[in-house]
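Listed below are the structures to be examined.
What follows is calculated from the coordinates using simple rules that are stated; it is not laboratory data. All of these numbers come straight from a predicted model, not from anything done at the bench. Cβ atoms are built from the backbone, for glycine too; each structure is taken alone.
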Structure I
Amino acid sequence: MYSAMLVNDPFGDPAVLIKCKYRQKSVLFDLGDLHGLAPREILKVGHIFVSHTHVDHFIGFDTILRICLGRNQRIHLFGPPGFLCQVESKLQGYTWNLVENYSNNFELLATEISPLSRRSRLYRCRTAFRPEPVTEEDLPESAPLTEETFFTVRCTLLDHLIPCLAFRFEEKSRLNILKNGLEGLGLPTGPWLMDLKEAILQGRPDDYPIGIWSKSGDRPTDRRTFPLGFLKEKAVRISRGQRICYVTDAVFSSENVGRILALADSADHLFIEATFLHEDLEKATGKYHLTARQAGFLARRAAAKRLSLFHYSPKYKGRGEALRLEAMQAFDGPGSEPVHPVPHSQSRGAGF
């Protein structure tokens, strides 16, 4: 149901787009340069998860703002400690004296994640994006950042000398419609199947009625009703949902390793930075980034099924294949551990 792709090549700014095959809603991990995305794709984005606000991870905020301004749309953004101040600084950099005349009211709902708590503020176009407090609440470590009908997203804080978020997108359940089952019942495909899936994911009782109809032009025809339990049994196969994880900008410390492995456990697709070759380990550690070998090792230890690398240092331009091979050798074969993780006490700390 979901597919994930890097927006840019591995030397470009970090950003991953997660698209739903059957719904016009997408998710973004990070806001690097987004010019590689068509405006129609950007307009489908409903949730954005920002790891941290270094320029190469946040410059795309202006692209989002420019394309969505004047649209009747709300985007929910999530970011690390200090995120609300940084969103507001971006918005205050522009003049908004005419926006009260806009017919549509574009909104940004921003949530700042701190250890065990979160704060949200709403910014509306028609009120010149003045911050409106929404909530301030505890966030237990096991709780998701957001829980939607079809997916949840969780996070963990990593040490990049500042707090940096890593994310886990998880499809609640994969619901496959059985074509033979529909044909055996004489039922058509159509928009009603989304109603069926939503009812299953919302935990509706088996006697919950599902309206089934076909369409003639813009009008529904031949409307019938079946109980949810009957349709689940005859026409739906339920399996574990897809897990997509995103890890970037983290030193290979014992604490970061533990957090990454817990987040990425059994991921179907792991996107992870591979900024330096392992021959430049000292530089990688000093800049609080992973080497390609460390990235492949973490993916193997997490039992990830698929690995995608990004955030290559520009110093390796023309040597991208060397980074890929180093990571894949660590991912595919047991090999030796890269190095012992940097003890947390030796790092300079990220303030959390």
Structure II
Amino acid sequence: MLVKPALFCALVALVASKSSPSVTFKNVLVSGYSMYTYKFNVTIKSSNNLKENLPKQVFDRLDIINSEIPVLYKNSISDLEDLDELIFANNELSDIQPGAFKNVPQLRKLEIRNNKLEEIKAGVFNNLNIATLDLSNNSISTIASGAFDDMPELLNVNLADNRVKIWNKNWFANTPLLARVSFQNNLIEEIPSNAFRHFQGEKQFGSVPLTINIVLSHNLIKHIHNDAFKGLEKINNLWLDGNELSEWDENLLTGVSVHDLRIDNNKLECLDGNLDKVFVAATTHIDGNPWDCGCLKNIDLWASKATQHVVMIYSKMNCDAERIARKLDALDLRLKELRKNNTDVM
């Protein structure tokens, strides 16, 4: 039986594609800098390793921006002993294989933003000395339980503008310096018990003390477990604004010192219970909720008496406007009744 020419060509192409090695860099522009000073541009025609295509110049930062790099294969970013910062943006990246970053001991800042990542696998970032990891503006919905473990220098993680639905309390094991996590604009619906158990303990970077910052603004959070913040002693910024919270338990932050708490723009109508236990933060933002005006008045009176800083400017204005509108409606009704009575007398 003869194979038709078109089918034969397709089969040859398929076999060639399967047998040919995958290539990370094809016609990719790389810019190098040293101490914020531009040093070089180089275009990599076809290669699986970044280092072997770089000029013999001193550099501490590389920018790879606006190229097409679907996959970072194993060892593609390796043996760059002096690299301090890598900016990897707008490259259509959809996959990073474990082992892509190997022997980059000085790498402190890694940005892989505005790409098409959907999953973060274990073995990609583990044991790196990165201080700042920016994975914002991707399509990440799946993060392996151990994806961020064993990162001894990690200070800041940015996963804003992704599609994460579930907060995993097992993330960030053995990250003793982690002080800031940003997960705003995701799809998280619930904060489980012991959600931040790997954030516990005093943190210090050299002589600088570190405080925890948890940014979960603009998700879909409806429920926070009573023990969600268990074990934490101090939080600098706890931002939960723009979620779906309709209740706030008075014991939620028992034993936790909070500087700035944002629960504005949720679905809170009232805060029941002991307000001394509810408002433990130095500043609490509560504007933009559908408050019952009587409940808001009680909060306002309590805050004035307790000298607590509770931000509710616009909510108070709305309640004042509603009260004035009711009085005007009542006055208008009364005027109509008086006119009717005068007409009846005449």
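For structures I, II, which has the highest computed value of relative contact order in percent (Cα under 8 Å, 6 or more apart)? Mind dumping the intermediate values first?
On the way: I: 13; II: 7.
Structure I comes out on top.
Work out the source of 0.40 here, i.e. which of I, II gives that when FRET efficiency 1/(1 + (r/R0)^6) of positions 196 and 292 (r between Cβ atoms, R0 = 41 Å, to 0.05) is computed. Among I, II, the structure yielding 0.40 for FRET efficiency 1/(1 + (r/R0)^6) of positions 196 and 292 (r between Cβ atoms, R0 = 41 Å, to 0.05) is I. Each of I, II could give log10 I(q)/I(0) by the Debye sum over Cα atoms at q = 0.15, 0.16, 0.20, 0.24 Å⁻¹, for residues 188-251 alone, but the derived value -0.56, -0.61, -0.82, -1.05 comes from I.
Can you say which of I, II returns 5, 20, 23, 18, 14, 9, 5, 3, 2, 1, 0, 0 when P(r) over Cα pairs in 10 Å bins from 0, in percent is computed? Don't jump to the answer; show the numbers that get you there.
Numbers: I: 5, 22, 28, 23, 15, 6, 1; II: 5, 20, 23, 18, 14, 9, 5, 3, 2, 1, 0, 0.
Structure II accounts for this read-out.
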